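Okay, got some structures for you below.
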Structure P
């Protein structure tokens, strides 16, 4: 592994601790600020919209001006957004900060492009799952601490601590190297990305998979507090268990092919839905949150499949388009979850299980088979 890859993992590990402090508690804090169930669902939908708008421009710019400048912009934006959430004393002000944090999702395309180019002898799936594991190892530490702090001095404090950790994470990121920009022979440019039928077909699969795997998640912390009477400390413990599961499943599932991995991810979320719905105690919920760790591997697998279908010079834009369909799922899934929760909180998990079963069949039947997931051959590049 290169020094830059290691530094990036250290930065992500630190960011994972900070994000883990507050992210699992977002619906609970929104409720404390006065939001009802459908308001919380709408905020999560708007959060998905904020994630969506920047992906394609970010992917395009990553191909044109380089990845490191966009990584630094995303880290800085996330830091500022967290300070807005920390300083907010009203629901509208907090929502502004949360949506600003959602905008930083544009980091995904340049980040995965950077990791793919910096992976050395690792396959794209292995490199991206390893990178994700670094973030999620950090996320093991955050939720347990956040719950303990929230029970004693209030959830608002965790945002200030997270913002401080994000300063450190950004400082580490400054020292990664810039990368050469992927190029192509101007006499024989690659075909338009949007004339690539296999890539276009994959976008529909991405939306379906990300929709059904996100559906049971956004209101679960609220469900456990309101319907199962768990404390913030207990929910924080579950968040830490989830962080551990994220790290373990990133390393474990990274051994599988991308196509099979997407199926396994959906089975993990199905187990999570079943354990939250039918579980009768903290042990069952912990098992569900640990297995939910497989969800974090979905995006690396998606990117690995995309990487096998496109020209290297189109990598940033292709990742950006794929992330846009992911974000579209994140916009719509909370609205359905909120409507189901309003009818009957348990209905969220029953419906999720049914949709996941259908999604697995669609994935097996229609996911394109990418080219062999070997390290990319050398190709022309331009220094930036």
Structure Q
């Protein structure tokens, strides 16, 4: 009994010395997700599939294969020749018990990594699991104990698939949200066009009735005749807008107080009054109103907006989501590109008034105000 106790003490001392080892392979794992995300950059799918639902059978298959490796004893490998107290049977019993303990610790780390996965911290999870495997190999060196390659790769694949699934779900939700917003906008435009057509029809009927009355009396009114022609033109334009969903307004706006100087939003709206869309964007989600640099009508506004987005794609604020419409660009730069595509621009304001921002700036904390003014002077 005394010999066994001494052996355990010696093994405990050896394990402590191993834990204190500071070799390069034992460097601390970076757990700051923000730093890791900056290192990795844009998320790349490890196992690209069609949609989020397609990942579920793969994950279920991984779960079955993990269980099979554990059941068959191939998850963790250890020496069959380790002896304890000069007994091979005792050595194997000790190896098996320690292997179960080590495998439980490894699986706990793997399960915890999967449970705590977010759409972007897959690298942190993989590094943690790799560190756990390395620690088990080091601590079980005397028994040649290590997590098998097949099992480790399987659990790494499980992390990657789970991360891909989470990212795909997030992207699908974003697309669904944007599609709902697009449909709401289309319904609003359809309603506006229908109401405008009804108003024009009513005014046209009244004009015709008035002109018929004047004609019966042997007279006419040139102003009313011209007004009728204008209404007929407005009706034709309204019908064209209703039939051509690609026609609309491309707008260039900025919000210095919210996003800083040298940042613009390039968007599209089919509203009859495009400034109404800008007013909506200036709502409670931003601290200041947007300034309008231009609102340009195009018969193919969809293509025009796409070309502008493509031109400034490498300067997009959000490089992870190409559907966002904010870019590091000055209004003058956008004007130059827009002019090459549509020719002469009748109205374009390069300087933003930023009235609310400048009215508020003097009341900001001095330190914050100095930082903002310094940033503005360098852009």
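Read-outs throughout are calculated quantities, based only on the coordinates presented, and are distinct from any laboratory measurement. Quick caveat: nothing in here was measured; it's all calculated off a predicted structure. Cβ atoms are built from the backbone, for glycine too; each structure is taken alone.
A value of -24500 was derived for helix-only ellipticity at 222 nm (-39500 (n - 2.57) for each DSSP H run of 4 or more, over all residues; to 500); which structure in P, Q was it taken from? Walk me through the numbers before you get to the answer.
Working: P: -24500; Q: -21000.
Computed on structure P.
By the measure volume of the Cα convex hull per residue in Å³, tell me the structure among P, Q with the highest figure. Don't skip to the end; give the middle numbers.
On the way: P: 113; Q: 215.
Ranking P, Q on volume of the Cα convex hull per residue in Å³, first place is Q.
Assign the value 30, calculated as relative contact order in percent (Cα under 8 Å, 6 or more apart), to the correct structure from P, Q. Kindly include the intermediate steps, with their values, before the conclusion.
Details: P: 30; Q: 13.
Derived from the structure labelled P.
P, Q: which one has P(r) over Cα pairs in 5 Å bins from 0, in percent, for residues 280-359 alone, as calculated, at 3, 12, 20, 23, 22, 13, 5, 1? Present the calculation step by step, with values, prior to reporting the outcome.
Values: P: 3, 12, 14, 19, 20, 13, 9, 6, 3, 1, 0; Q: 3, 12, 20, 23, 22, 13, 5, 1.
Matching structure: Q.
Work out the source of 2.7 here, i.e. which of P, Q gives that when distance in nm of label points 7 Å out along Cα→Cβ at positions 288 and 320 is computed.
Values: P: 3.8; Q: 2.7.
Going through each structure in turn, the value belongs to Q.
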